[in-house]
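The structures come next, written out as C-alpha cells.
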Structure I
Amino acid sequence: MAALLGTNTAFMLFQGIEQEENPRFIREVALAIIAASLPFQGIYFLIYTFLLEHEGKLSQERMDKLHFASAICQIVAYFSLLGVAMMWYNLSLYVGVAFLLSTALGIVLIRSVMSPVVSIDS
C-alpha cells in the first residue's frame, strides 16, 4: 500500500504539472480518480497503526469493524490504479491495456493471498 501511495502522489504531482501546461480530458478524469483514492490510502495507514498500537486491547467486535474498514480502504485504493491505467492508455493503447490486465491479475492475486485463513479443527 505504501508503494501505491507513493506512486499516486508522484503521478498527481507530475501529471498535474503536465495538465496545467497541456490540458487533456482523460488526464483530468484519471487525476480525479487518483485524488479521490488518496484519503482512503491515508486512512488505511491510520487504521493499521491504530491496530498495531492497541494490539490485544481491543474487543473482537471493534477489531472486526477496523478490519472491514481497512478492507474497504484497500479496495478504494486499488481503484486508483484505474486512473494510472488511463494515463498509460493515453500514451499508448498497448501499454494501457497491458497495465490494466496486469493490474487486475495482481489485485486478484494479492486479495486471494491476503484473504483470511480459516482453519478447520478436528
Structure II
Amino acid sequence: MPGDVTDQVINALVTNDITTLGTLMDDEVTWHAVDAIHSACHNRQEVLDLMQRQVAGGLRADVVESRAAGPLVVVGMDLTAPEGVVPDLPPEHRAYMVITTRAGKVVHLQDCMDRSHALGLAGIA
C-alpha cells in the first residue's frame, strides 16, 4: 500500500535517516528538481548521495502536509538550511514534492514549484 511506504519515507525525511530512505527506494528511482533539465538523479545511489550532502550541510525538513492519490503522494515540507546548501533555496522555504510508489518502493520524486503545482501533478483537486 502506498501509504505505508510513504509514511516511512516521511518519517525518514524528518529524521534525516538516509539509510532507511535507501531501503524504501527502487534501484532505478529518479528525482527531478523543478527544473529537471539542470538537476536530476537517475538511480538510488545518486538520490542518496544528494540527500546525504544536503543533510550533512544542515538541511532539515519538517513535513507539514501529505495527501495521497493512489500511488502518488504530495508532501509539503518546511525546509531550513544554511545558505548555499541547496542552490537557490532561501534559508527557510516551504517546498512541495510528489512521491510516486510502485510495489512498495519509491520510484520517483518530483520537486514542484508550489502546492498548486504538486496537487495538479498528483491529480488532486
Problem set entry | Label whose coordinates, when distance in nm of label points 7 Å out along Cα→Cβ at positions 23 and 63 is calculated, return 1.6 (choices I, II) | II
Seminar exercise, completed: Matching 3.3 (distance in nm of label points 7 Å out along Cα→Cβ at positions 15 and 87, computed) against labels I, II points to structure II
For this session: Given a value of -10000 for helix-only ellipticity at 222 nm (-39500 (n - 2.57) for each DSSP H run of 4 or more, over all residues; to 500), point me to the structure among I, II it was derived from.
Result: II
For this session: Work out the source of 48 here, i.e. which of I, II gives that when percent of Cα pairs over 21 Å apart is computed.
Result: I
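When you work out volume of the Cα convex hull per residue in Å³, for residues 31-70 alone for each of the structures I, II, which one comes out largest?
The maximum falls on structure II.
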Problem set entry | Structures I, II, by Rg/Rh (Cα atoms, Kirkwood Rh), for residues 39-110 alone: label with the highest value | I
For this session: Using the calculated result 50 for percent of Cα pairs over 14 Å apart, for residues 55-94 alone, pick out the matching structure from I, II.
Result: II
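Only the coordinates and a few stated rules stand behind these numbers; no lab work does. Because the structure is predicted, anything quoted here is derived from the model rather than measured. Cβ atoms are built from the backbone, for glycine too; each structure is taken alone.
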